[in-house]
Each structure stands twice: as structure tokens, then as C-alpha cells.
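Take a look at the structures below.
What follows draws every value from the coordinates through simple rules; no lab data is involved. Remember, predicted model here, so these are calculated numbers, not experimental data. Cβ atoms are built from the backbone, for glycine too; each structure is taken alone.
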Structure I
Amino acid sequence: MKVKGFLLNLLESLIIGVLVGAVVGGFQLGMQYLIKFSNTTLQNHTWWVIILVIISGIILSLLNYRIIKVFPNLDGSGIPSIELGIRHQRQIDWKHEIVLMIVNSYASSLVGFPLGSEGPSVVIGGKIAEMIEDTFHIGDDDTIAMACGTGFGCAFLSPLAGLCYIFEESLHSWKPKCLLRGIIMMGSAIVVTSLINHHHLLSFVGEVLLPVFKEYYIFLILIVVNAVVGMLFTKGVIALKAYFNQHENIKLVKYRGFILFALMLILNYVCLAYMGAGGSLIANISSYGVIWVVLLILVFRYAITILSGAGKVTGGLVIPMMTLGALVGRIVVLVCNYLFGFNLDLSPFIVVVSMCMIFATITHTPITGTALVYSATAASLGYVDALIIIPVTFVSIYLAYLFVKWWKVDDLYEQFMQLSLKRRT
């Protein structure tokens with residue numbers, strides 16, 4: 001019986017992996033086309049197109065309000081809600097929320113919110129696993145958590161980062177018994193999703209020159225600055241969310257989703273290049289050469305990201321966090337170039353490290369952050385040659401994480417969960 005149960009668990013992992021890969025791959029592919037359509041439309045200032053955009057924005061804001069009112073678990077990325085479900089503190093609704101998570105994520109992206117698709121991908125993975133669990137009743141409590149990590153890996157097209165996320169963030173511990181199942185689930189998912197979607201949410205273009213590791217001071221600066229910015233982001237979004245929860249009866253707070261939809265439409269017409277999840281901003285980060293300009297963009301992105309992260313809309317925060325990290329990395333590079341003559345050709349690698357460092361400090365996932373840097377660089381350097389970046393990257397990211405732990409700042413999702421439970425009581 002034990003052998004039969006073990007084999008059934010492996011089969012279940014394979015089925016879940018294929019389904020997660022297909023759904024998340026389709027979701028990510030659709031998101032890419034949708035963002036291109038949105039950007040093209042917002043760049044068209046013909047009067048009748050503007051009117052259509054305004055009407056569409058109103059319809060989407062009404063749709064968003066209705067969905068979140070009926071299904072409050074879809075507020076934000078949904079990750080805290082799915083983690084509470086894994087802990088048996090909340091019901092996981094897959095019958096309605098898989099489709100509605102995709103629909104509402106598309107709605108916020110169409111309007112240009114600074115929210116990403118990676119958080120919803122994690123939740124979609126977990127809900128698909130719950131669907132299989134409810135249908136066949138052959139898994140255990142770890143299956144949903146592993147599927148969440150699988151969704152993360154599919155979103156970034158990084159099976160290594162997905163596996164690390166399974167144990168570091170989803171399971172919150174190393175469980176050897178889950179390794180084979182995790183590999184099967186992640187492996188089958190990445191094969192399927194790669195056939196559908198070829199867009200990397202995190203990519204590195206350039207060459208990691210060996211001299212970058214001799215300029216050790218820049219990593220020390222990155223550690224301190226990213227830790228501080230990461231803590232400010234966590235404290236900012238949690239404080240704002242707590243304020244909204246406390247004053248939910250105030251009409252401006254209760255209906256803030258409508259206000260945010262209107263604000264984001266206006267901002268997208270005024271400064272489209274700095275809006276959205278941040279992919280465009282990250283891709284063009286090397287074109288910003290004036291320190292105070294990058295600093296202003298950082299402040300702007302910080303403000304609109306915590307506002308959106310605490311608002312009643314659906315979308316993830318990982319890529320928006322990484323956008324802050326990219327801006328921090330660029331500022332550090334420009335300052336070091338001015339003060340110490342740091343080589344600007346090394347900027348792309350420093351930016352990638354900074355992006356993953358701030359993600360790791362906010363979510364307390366230094367191993368996953370390191371895996372993301374490796375995956376991003378391996379695509380252009382080769383999987384063997386890219387191994388050279390792991391030691392310095394891991395030490396830097398881990399030190400930033402320890403800095404945040406020393407200040408006793410819990411990870412973002414854990415604090416979101418505590419707020420959610422407090423609100424229910």
C-alpha cells in the first residue's frame with residue numbers, strides 16, 4: 001500500500017505539473033499580448049480612442065470592485081490567502097477563483113497598474129493543486145505548497161528558482177521526502193509552459209566581467225541600501241494596508257479601487273514609460289544616467305507600488321519590488337562611477353543582483369533570490385560559466401537578508417497574513 005500511495009503521489013505531481021505549466025504559460029503569454037495592446041492604446045491620443053479607454057477603465061473598475069467584493073481572497077497577489085489555506089486557516093476556492101484571478105489580473109494590467117503577474121501565477125498553481133486534491137484525494141498537505149512554487153518557477157521560466165521557492169517560501173523548511181515530487185512537478189510544468197510562453201520576466205543581457213568581483217565595495221553598498229529600501233517598502237505597504245483595514249467604513253477607503261483605476265489611467269497618459277509592472281523600466285534602466293532623475297523615479301515607483309499593493313486590486317508585487325531594486329542598483333552604479341570610477345559596463349549585472357536582493361530581503365528568500373540571479377545570467381552566459389557568480393551573489397543577498405532579520409522585520413507575506421487574520425477577528 002505504501003508503494004502504491006507513493007506512486008500515486010508521483011502521478012499526481014506529474015498531472016499537477018502539466019496543468020500548472022499549461023495554465024500559467026497561457027496566463028503569462030496572454031499577459032504579454034495584453035500589455036503590448038495596452039501600451040499601444042495608451043500611446044494613441046486620438047480623441048475617440050481616449051474616450052474608449054476611459055469607458056473601458058470605468059467598466060474594468062466596476063468589474064474589479066464586484067469580483068473582489070464577492071471573492072475577497074483575490075485582493076492583491078492572493079499569496080497570503082493561499083498560504084492561509086495551506087495552513088488550514090482559510091478555505092481555498094478553486095472553482096471560481098482560478099478564472100477570476102486571471103480575469104482581474106488582466107484588468108489591472110490593462111489599466112497599467114504597477115503590479116505583476118508572478119504572484120497570481122503562484123496562486124493559480126496552488127489552486128490547481130487543490131482542484132486535483134479535491135477530485136482524487138490522493139495527496140497530502142505539502143502538495144498545494146509545492147504547486148505554488150511550481151507556479152513561481154513557471155512565471156520566471158526558472159525551474160531552479162521554482163524548486164528553491166517550494167522549500168524556502170512555500171514549505172518554509174527542507175523536506176527531503178518532497179524533493180522527488182517537487183522535481184517531477186516542476187520539471188513537467190516547465191516543459192509545458194516553455195512550449196507556450198518564451199518571455200522571461202527576468203533576463204540579463206551582457207557579460208559578467210571578472211573585474212566586477214574585485215570591486216567588492218559596490219556589493220557592500222548594495223547590501224545596505226537594498227536592505228533599507230526593502231524595509232521601507234515592507235513597512236510602507238503594511239502600514240497603508242492596516243490603515244485601510246481600520247478605516248474601511250470611510251467611503252474613500254471603501255471605494256478606493258475606483259480612485260486607483262482613475263489615477264492609474266491618468267498617470268499612464270502622463271508618464272507611461274514609468275508605469276506598469278516595471279518590465280519596460282528595467283529593460284531601459286541603463287539609459288538613465290542622471291542620479292537625481294533615477295532617484296525621483298525610485299520615489300515615484302515606491303509611492304504608486306505601495307498604494308497599489310494596499311489597494312483593492314489584483315496583481316503581484318514581485319516584479320514591482322524588483323523594479324525598485326533595479327533603480328537602486330542603477331543609482332549605486334552611478335554614484336560609484338562618480339566617486340570611484342566604477343565601470344558602467346558592469347551595470348547590467350549589478351542591476352540584476354540588486355533586483356533579486358531586494359526581493360529576497362522583502363520576502364526572506366535569499367536562496368531563491370540567488371537562484372533567480374543565476375537563471376537570469378545563465379541564459380546569456382551558459383549554465384556552467386554562470387556558476388562563477390553564485391558565491392558572491394549568495395553572500396551579498398544573504399547578508400542583506402540578515403540585516404533585515406536583525407531589525408526584526410518579518411517577511412511581507414507573513415505580515416499580510418497577520419493583517420488578514422486580525423481583520424477577520
Structure II
Amino acid sequence: MSYDLLIKNARTRKSGKKLTDIAISGGKIAKIAEGIGESATKTIDAGGKLVTESFVNGHLHLCKVYTLTMVGEDALTSYQGGSMGKAMTAIELASRVKERYDESWIIENVRKAARLAVKNGVTHIRAFADTDTKAKLEGVKALIKAREEFKDSVELQVVAFPQDGVVRDPGAEDYVREAMKLGADVVGGIPWIEYTDADAQEHIDRMFAIAKEFNKDVSMLIDDAGDPGLRTLEMLAVKTIKEGWEGRVMVHHARAMELYAEPYFRKIVALLKKGRIGIVSDPQTGPLHARVRDLYDEGVKIALGQDDIADAYYPFGRNNMLEVAFLAAHLLWMTTFEEMEILYDLITTNAAEAMAIKNFEMKEGNPANLVVLNAETVWEALTEHDVPLHVIKDGKEVTLES
């Protein structure tokens with residue numbers, strides 16, 4: 001038998017000191033075993049380096065990348081200052097950049113970030129595009145164009161995202177609907193930004209109506225401020241269950257969760273599990289964050305995300321999920337070897353599960369989305385957060401030169 005691709009002398013997270021081979025055919029992992037003797041069209045010698053699933057970034061505001069210098073640092077200061085009490089002010093300040101939104105310059109920034117993703121072994125991204133009366137459809141059009149351009153190396157799930165609210169921004173709902181007609185993949189939302197609880201519920205209801213109309217998944221930024229009174233996470237979870245959208249909803253941020261009383265947090269955990277809702281936390285982009293370890297221990301589908309790259313909310317970022325996990329190890333104080341393995345799950349298999357990507361685990365019969373790292377252990381990989389030696393997407397090598 002001849003394979004399309006054969007990775008020799010690979011170390012895996014389960015193989016210990018033993019080296020194994022991974023054979024790929026038809027875009028899928030055909031065989032994982034020691035000493036595979038058959039030939040292959042192409043052979044990669046991993047040389048004892050760690051081979052794992054590729055990386056998944058469940059949250060990136062892709063239309064905003066590299067716009068920090070266009071906005072200035074006022075929004076950055078408001079968002080990250082103190083206990084995030086001025087987070088809404090930051091969003092209002094950051095929205096100024098959308099007055100200049102144009103697909104022609106957005107697409108160039110998007111391409112730069114997408115190439116970084118491929119370079120760093122990120123093969124799947126849930127990518128947000130502001131979709132409202134200021135941004136209109138400029139960001140959505142750029143992301144849809146990039147989705148097609150990079151389809152062989154990185155899968156972009158385009159989220160039509162009403163960043164400035166729906167009730168607060170009359171007309172945004174219409175743009176979201178138009179975005180779905182253009183081909184956006186996911187209906188977005190940010191209900192906590194509305195002025196009242198009633199408006200927040202209306203926001204959720206309207207976006208769910210669009211999701212059901214187009215049979216699409218839902219991603220919403222939830223309770224992204226230092227206010228323990230924020231309750232849109234509960235609203236969204238209840239709506240998910242009532243509408244039968246279990247397994248089709250992702251929550252992003254949920255930073256207020258860190259301030260919740262324990263009994264209320266346990267109630268939220270039960271709702272998240274019942275709704276099979278995934279959560280993406282980005283602890284590096286704000287002083288508060290979801291209770292990542294607690295959610296993981298409870299069996300909630302939890303992941304880490306990049307969130308931002310050099311925009312009004314975060315001045316850094318390289319679309320490098322190993323770097324994100326490295327930062328999270330410090331911010332979440334997850335520094336034991338066992339916790340490092342958990343963090344690695346949160347940027348690979350757990351992240352894929354949260355995004356409802358099926359059959360992502362590195363096992364025979366599953367699609368071959370893999371990286372050959374320049375490291376032999378997860379500890380070393382997180383320490384160095386180096387560029388992978390090889391990146392495989394759907395069975396084909398897509399590695400970019402450093």
C-alpha cells in the first residue's frame with residue numbers, strides 16, 4: 001500500500017518514549033503504528049519531535065487586526081483598566097475605527113493574520129466581523145473573501161457580529177441578516193452591551209430568530225465587564241435549551257463569572273452542560289476571565305482564544321495558540337505538568353469540541369489536521385511556543401517558511 005503522506009519517528013502525547021509513525025491517505029489518518037513499512041508519496045521524518053492535533057482558535061476579531069494605531073490607546077486603557085468597569089466605554093471608543101471601514105484595507109490585514117495562523121499551525125478559526133450600521137458589511141465581505149483564499153490551509157468560520165448592540169443600534173439586525181445571505185457561517189451577538197435586561201433578552205431573541213431562519217450556529221460575547229450583576233450568560237443558556245439549539249452555541253469571555261457567588265456559578269455550570277454550550281476564554285486580553293479550571297473540571301466545553309491582535313483591546317498577539325496557552329499558564333496559575341496538558345487540550349481537542357468540529361482527535365479514520373512541533377514535550381512546546389516544523393491541513397502539508 002502507498003500513502004499520500006507518512007510521518008516517521010513521531011512522538012505523541014500518548015506514546016511516552018516510544019516513537020511511532022503516522023500514515024495519511026485521502027486527507028485522513030489511515031494508520032498510527034510503529035515501523036510502518038509501506039511507501040508514501042511524501043515522507044516527513046519527525047526525528048522524535050512531538051506530533052499532535054493542529055491548533056484551534058475559537059475567538060478572533062479578524063476584521064479589527066492591526067487597527068490599534070488607527071484608534072489610539074484610549075479604548076485600550078478603558079478596557080484593561082482596574083476591574084473592567086469601563087469596558088462599555090472602551091467599546092464605544094473603539095467603534096471609531098469603523099467610520100473608516102473599507103474592504104480594500106481590511107482584507108490586507110486579514111491576510112497578514114491568516115498567514116500567521118498557518119505559520120503557527122492554526123488550522124481552524126472562529127473569526128468575528130463587526131456587522132452593524134457603522135461597519136456595514138465591509139468586514140464580512142473581507143472575511144468571506146479570505147475564507148475562500150485560505151480554505152486549503154485554515155478554515156475560517158465567519159461570524160456576523162453586531163458589536164454595538166441590536167436594540168441600541170437600530171438597523172444592525174438587518175445587516176446581520178444580509179451577512180448571512182452573503183454567506184457568513186455563524187450568527188453573533190453581544191447582549192450584555194444593551195442598556196436593560198429586557199433589551200438584552202430581545203437582542204438574544206432577535207439573533208436566535210436569524211440563526212433559526214438560516215439554520216446557523218450562534219456565538220455571543222457575554223458579560224464582558226467587571227459587574228457581577230450581569231446575567232446574559234444565563235439568558236443565553238436558557239434560550240439555547242428552549243430553542244433546541246444544544247451543541248450549537250458558543251459563549252465568549254463571560255468575564256463577570258469570576259465575580260459570581262458560588263451557588264450562582266454552580267447554577268450556570270448546570271445550564272452550560274445541559275445546553276452543551278462551549279466557552280472560549282481569553283485571559284490575556286483582560287484582568288478578569290471565566291473560571292477556566294473549574295469549568296474544565298466540571299466537564300464544560302472550555303477553550304482558549306487569541307481574541308485580538310494589535311487592536312483597541314489588546315496591543316499584542318501573533319495568532320500563536322502556544323503563546324496564548326503559555327500566557328494562560330501564568331494568568332490562571334496552571335503550571336504543573338498535568339495542568340500544562342490541560343492547557344494544550346484547550347487549544348486543540350477541547351477547542352475543536354467547543355467549536356463543534358467533529359472527529360478532530362488524532363486517531364485513525366479522522367481528518368489529518370496535525371502539527372510536527374519543534375519540541376519533544378508539551379512542557380517544552382509551551383516554554384518555547386515556537387513555530388511548528390510542519391503543518392498538515394486535511395492531509396496536505398501547508399507549512400509556511402519562517
Structure III
Amino acid sequence: MAAAVAAAQTGAAVALIERAAYLGGAATHSNVLTYCGFWTQADPAVRVVRGVGETVLDEIATLGGDTTPVRTSSNVVVALLDPEIVKFALDRVCERAGIDVLLHATLTDAATADGRLTSVATYDHGGTSPVSARAFVDATGDADLAARSGAGVRYGNQAGAVQNGTLVVRFGGIADDADTSRGTWAAAIRAGKARGLDALTKDHGLVVRIPGSNDVVAYLADEAYDVRDAREHAAAERRGRVQAWQLLEAVRTLPGHERAYIVTTGPVIGTRESRHVIARRPLTEHDVLNAARFSDAVALGAWPVELHPGPGLPNIWIRLKDDGAYEIPLGTLQSATHPNLFAAGRTLDGDTAAFGSLRVMGTAFATGQAAGVAAAQFARDGETDSDRVRAELLGQGALIAVPQTERTLT
């Protein structure tokens with residue numbers, strides 16, 4: 001969505017193809033109700049994503065959402081979301097930008113000529129339709145576009161391993177004054193496991209109250225699967241729903257939780273990693289942890305390295321240098337094999353640690369905006385020039401470089 005809006009702001013004609021019935025990705029489709037990556041983890045936190053991302057946060061606030069940064073029990077800074085507000089906010093922002101939004105449209109194929117993408121095929125209830133363009137952004141999460149086009153892709157890290165996914169569960173009916181802290185829930189889950197709730201894969205994870213409804217969202221039902229395999233993907237979601245009901249049974253033993261119920265699961269399991277678009281300049285652990293600077297920087301990242309190595313295994317957190325930010329170069333967004341194909345969000349190319357920071361939604365707004373500008377420039381000029389991309393991003397209000405004093409980012 002950020003790519004589409006940014007490209008439209010350059011004057012390009014833009015189509016945004018989405019297989020769901022609404023925009024928002026993981027925030028609306030998987031109930032991942034935490035925008036991570038908009039701020040550094042310093043105290044006080046410093047804003048590192050503006051531009052389209054800021055426009056969206058402002059629209060959410062206009063509709064009554066609270067986008068104030070919150071430091072969670074995991075000591076990370078996020079914005080908490082209401083998914084229905086996010087859906088409507090994104091509709092409004094895209095409509096104002098003049099984007100042709102194609103919902104209920106599934107990508108089925110892509111055509112190339114002379115090493116460049118020329119068109120994609122989409123399917124809906126009316127049949128198959130072609131969409132031609134001079135440049136494309138793959139923000140599918142699973143690099144479906146790159147894979148269909150024959151562009152270079154890699155599944156998982158350099159060894160072919162991916163992080164596990166999580167089926168997010170939203171609970172209602174929990175008393176406002178009930179203790180929903182990580183430790184309290186972990187104790188209830190461990191006690192439930194001891195009683196025979198054997199589907200539960202972890203006990204510690206993010207448990208957070210959502211503004212407005214005061215519902216509780218829990219990121220605890222971890223599963224391992226290959227999202228490219230529909231049967232394996234669906235089996236993981238079924239196992240996740242078993243976990244959701246066992247979580248409910250476990251936490252109902254807690255004071256103030258006796259009337260808890262499940263508002264929703266997912267509905268789609270939150271996939272953290274699958275394919276990556278092989279880039280001209282992959283990002284590395286050293287880049288992320290050491291506040292890397294680049295002459296062709298087009299976005300900023302600030303989320304800690306967050307790794308989910310497998311169901312039941314402890315999460316791995318590595319804080320960034322001084323809890324600050326690092327720069328993301330244009331080369332990380334451009335396909336190494338197809339020059340008119342750009343990547344955004346969790347399709348980006350990085351090693352295990354780098355991707356553990358890059359993949360979150362706040363950073364996806366930044367990389368999406370940069371990819372959209374770069375794609376629009378390529379469509380117009382037949383090439384990308386990092387200086388012109390950077391100038392356009394600055395004109396759109398994006399933050400693209402870590403200044404000497406981060407205070408100026410506030």
C-alpha cells in the first residue's frame with residue numbers, strides 16, 4: 001500500500017493488486033495489532049518512519065484510533081491497532097491517492113521479455129485478467145510475483161530455514177482490572193501443560209491490551225510450516241486453532257479471566273518468513289547491528305533483531321547499537337536479475353539477523369514507499385537513479401538517513 005501511494009504521488013498510474021477483501025496485510029488479515037518499527041527503542045523513542053506511514057497513522061488517529069507509541073512488557077515500542085480502523089484508514093488514503101485498487105484478485109502468473117517483467121495475470125470470479133506495466137513492486141510477503149516471473153528468489157535464510165509463524169488469538173471477556181502480564185499468563189500456560197494441554201508450543205510471548213475494546217491479543221500459538229505448500233499451511237492453521245482453544249482453557253483459571261472467550265483467531269496465521277527476492281545488495285547482520293550508512297539510503301530500520309527459531313524455542317532478541325537506527329540502501333530493494341522488479345516488506349533480501357529486523361510492518365511502510373518511488377522512476381525513465389529517488393522521497397516527507405543527531409528525527 002505504501003508503494004502504491006508513493007508511486008502515485010510521483011504521477012504514475014498505479015494498480016494495487018490484493019487477494020484479500022481489504023488492505024492491511026498482517027495487521028488486518030492476521031490480527032497482528034502492533035505496528036513495529038515506526039520508532040527506535042531508545043528512551044525516549046525516536047520516530048524513524050514518516051511519509052506514507054505517517055499519513056496512515058494520522059488517518060487512523062482521525063478515525064479515533066490511538067497511535068501513541070507504547071512500550072510493551074517486552075521493552076519494545078509499538079503502536080497498538082484496531083483492525084477495522086486500519087482497513088478504513090487504508091481505503092481512504094488509497095482513494096485520495098487515486099490508486100486503482102483491485103481486491104479479491106489473486107496473482108496467478110507473470111510474463112517477462114528480455115529479462116524484464118511485462119505483465120501479470122490475476123484471477124477473480126470473473127476469470128483471468130492481464131495487467132501490464134513498466135515496473136512492478138513485489139510486496140506479497142512471500143515473493144510470489146518474483147517467483148512467478150522467474151526472478152532470483154531464495155526460500156528462507158542461506159541454509160533454507162525460516163522463522164516459525166504465529167496464529168494470533170484475540171480474547172474478549174477479560175476483566176479490565178485482570179492481570180494479563182506475560183509472567184501471569186506464562187504461569188497459567190505452564191500449569192495447563194502440566195494438566196495435559198499438550199498442543200501448546202510456548203508459554204512466553206507478547207500479550208497486550210488493545211485500545212478501545214480492551215480485548216487481549218496474544219502471540220503464543222507458534223507453528224512451523226512451509227507457506228508455499230497449501231496442505232502444510234492449512235495444517236499449521238488447524239493446529240493453531242487447537243492451541244487457541246487450549247490457551248482459552250488455560251487462562252480461564254486466572255482471576256478476572258473466568259468469562260474469557262475467543263473473539264477471533266488469525267484468520268490467517270502470521271507468516272514471518274518464506275521467499276526473499278535476491279537483491280543487488282543484501283542487508284547483513286553487521287549493517288543492522290552497527291547503524292550502517294549508505295550513499296543510496298532510501299529508508300530507515302529500527303526494530304531489534306527478533307528471531308523465532310521454532311515452536312517452543314525461546315525467541316532471540318538482539319538490540320541495535322544504542323537502540324538506534326540503520327539505513328537501508330536502494331540496492332536492497334531492487335532485484336538482482338530483473339531490474340524493473342522491486343521488493344518491499346518481508347520479501348526483502350537479508351541474512352538471518354538482518355531479516356529479523358527488516359520484516360516488521362513499520363519498516364515495511366518505509367521500504368514500500370522507497371520501492372514505489374523507485375519503480376515509478378524506472379517506469380518513466382527506464383532506469384533508477386538513487387539521487388533522484390532520494391530527492392523524491394524527501395519531497396514526500398520520508399526519512400531516509402540517520403542524521404548526526406537522532407534528536408532531529410523527532
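For which of the structures I, II, III does the calculation of distance in nm of label points 7 Å out along Cα→Cβ at positions 172 and 276 return 4.1? Provide the component values of the computation, followed by the final result.
Values: I: 3.6; II: 3.0; III: 4.1.
Source structure for this number: III.
Here distance in nm of label points 7 Å out along Cα→Cβ at positions 252 and 340 was derived from just one of the structures I, II, III, and that gives 3.0; the source is II. Calculated for structures I, II, III, mean count of other Cβ atoms within 10 Å over residues 116-123 is largest in I.
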